[in-house]
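Below, each structure is written out as structure tokens.
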Structure I
Amino acid sequence: MHSEAIVKVETAKVSMRDDTLATSYGPSVSMRDHVFVRIWSSSGEFGLGEASPLPHFTGEMGDEIQRTIDNALGPCIVGLNPFDIVLVEDALARGLPHHNTAKAAIITAIYDLAGKLLGLPVCQLLGGRLREEVELATGVGIGSVSAILTEIDQMVQRGIGTVKLKIGADPHRDIEAIWAVRDKYPKLNIRADANQGYTPKVAMQVLRELERANLQYVEQPVAATDIRGLLTVSQATSVRVAADESLYSLRNALDLISLGAADVFVIKLIKTGGLRQARAIMELATAARIPCVIVSPYEGYLGLAADIHVVAASISCPWAAELGFGDRALEDPVTGLCFGQGTVKVPLGPGLGVTLITDPFT
């Protein structure tokens, strides 16, 4: 097993239908280019990874991700042992700075490959399976109050017990919408995400109006670079404040923890550069008694499987993961996840435990 080597890295771009949410960044998007990665080992086994671009977070688009992997990141890991994940990460870091979405897809494929070679699910490579299924949350975009209530009605009927409302464009509408949902659903877990839409002053005003709404947390109310503003908002309200756009790395996590600027960490694999770095941030959060929430940026079944394994192996995720309903896009070349009423089972097959049903690499 130790003689294994990476012999080939290939990519494929698949345009997939996944309606994104209207946010303070702008209107929804209906189609997105996903980049799939396949890494072959010397024994003939392969691992799969997926990059779902979120350009206003990492600056990467589908075409760029594919070129980056084909021309820079893929070649620099050929010849390495897929079990030497730290060496793979180091080679990626030396090969090209940044490009975390592209790197996350490669690291996911490495874990999938290692799991298949060992005959173990990825969650066991991350420390062990702590749960058999993962509770799901899903989001609602910015819209009219009536439209939001109709959408949440449908979510509740499908077993969802946690919803996240996008806010940040109009403070008055935001307050009205959240209170309308709370009044109709007294027991529903509600989160809100401003996507950097407020100034600290406005954020404090809004959160004070929402203190009695019993929110799980409010995500990124101020600009990502305004850590002091995040701290000011957090100290001014009893509502938990979560960091998302402010949190990409261990260095970011240390800064947030040392200042006490965030009560919750939002983890996206495309931000951290992959599973191992995400787990490192989550372990640091656990030591600081900060809960984490895994959020999927519109990934297909392959990306979702990686998220599920991270949650399954972590004690730092006490709340529902934002993975949507699990509706599979018709264009998705991967299947194999089992979704129920508001939950998804942790795949127990080797690697990520999902199946490639059409080959986008041909």
Structure II
Amino acid sequence: MSATPVDAQQQPMTDADREAVQKLKQAYDSIREQMSRAIVGQQEVIDQILISIFARGHCLLVGVPGLAKTLMIRTLAEALSLEFNRIQFTPDLMPSDITGTEVIQEDKTTGERSFKFIPGPIFANVILADEINRTPPKTQAALLEAMQEFQVTAGGRKHTLKPPFFVLATQNPIEQEGTYPLPEAQQDRFMFNIRVDYPTEDEEMLIMKMTTATYKPDVKEVLTGEQILALQDIVRKVPVSDEMIEYAVDLARATRINESDAPDFVKQWVGWGAGPRASQYLILGAKARAVLLGRYHVDLEDIRSVAVPVLRHRVLTNFSAEAEGITSDTIIEKLLEAKQRTRAGV
């Protein structure tokens, strides 16, 4: 008898699944080693991107220019043996510039004319949507169907994107003049909102030595697209206890001001809380993290580790929070501390 949706989370992993977990752990270590040949530091950012990829999610990377976001994503695509395309978003970019367009093609032998679809740059495995907030909402929305449905509609026809497919978008948090902030509905399509910070002094010294000389990193392929798809299935099979699911759900629901048991600081500082997709990504992110670390089950630390990048763009602060300099990160950290005290019985 097949598993029902209710007990699907409790299905035990087979010996083959456990072997695949160990292979993914080895691949994870190899990917980090390969990326360190081109990227200095940013290990937390790399880990979060990998978690998102193996959980079949998309990432929004927020950081000032010059922090190697493009190089990081290109290097990752090389290590995963995936096709990479970079799309520079500009105010004059049209949806068809991303998805592709129909052109008239004439058969020279018969003289008949027909429409032919010319695929756009979105037809790749890894898409870098550079400065996604530089383009108008109409063009931003062109990504929605691809991110959610893994297909593109052009000329009334649907064109399927070849899996695996990931959108890694970047934003500059400083320069906002002439930009178009992503609508909340589109932000919610991103599994993680990842902050890319400045390197440490030692890391910056090493960056100078690597980038101002003749050094060229030799990045070797670690996984193929087919292997990535198989490992994504393994991530979904990781069992999660009801206790962990309850913790993830309670954490997401605690961000909603209309919940009776929401903390006072949430009601004071939050304008809009996280929806059910946050709970889903908390569990999927925790599963992927557990597998990447070679474990066969999800524990509390897995959920806590992915809570900030999952909730950061789903917890919208109100005017009171902005006036007091309170960010969504501050609220999430306070929530995690409150949950920890509750579990400890304090």
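Only the coordinates and a few stated rules stand behind these numbers; no lab work does. Computed from a predicted structure; not experimentally measured. Cβ atoms are built from the backbone, for glycine too; each structure is taken alone.
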Origin of the derived value 3.7 (mean projected area of the Cα convex hull in nm², for residues 159-214 alone; candidates I, II): I
Structure (I, II) behind the derived value 0.30 of FRET efficiency 1/(1 + (r/R0)^6) of positions 111 and 231 (r between Cβ atoms, R0 = 30 Å, to 0.05): I
Ranking I, II by mean projected area of the Cα convex hull in nm², the structure that comes out highest: II
Identity of the structure behind 48 (criterion: percent of Cα pairs over 29 Å apart, for residues 95-262 alone, calculated), options I, II: II
Read-out helix-only ellipticity at 222 nm (-39500 (n - 2.57) for each DSSP H run of 4 or more, over all residues; to 500), computed value -10500, structure in I, II: I
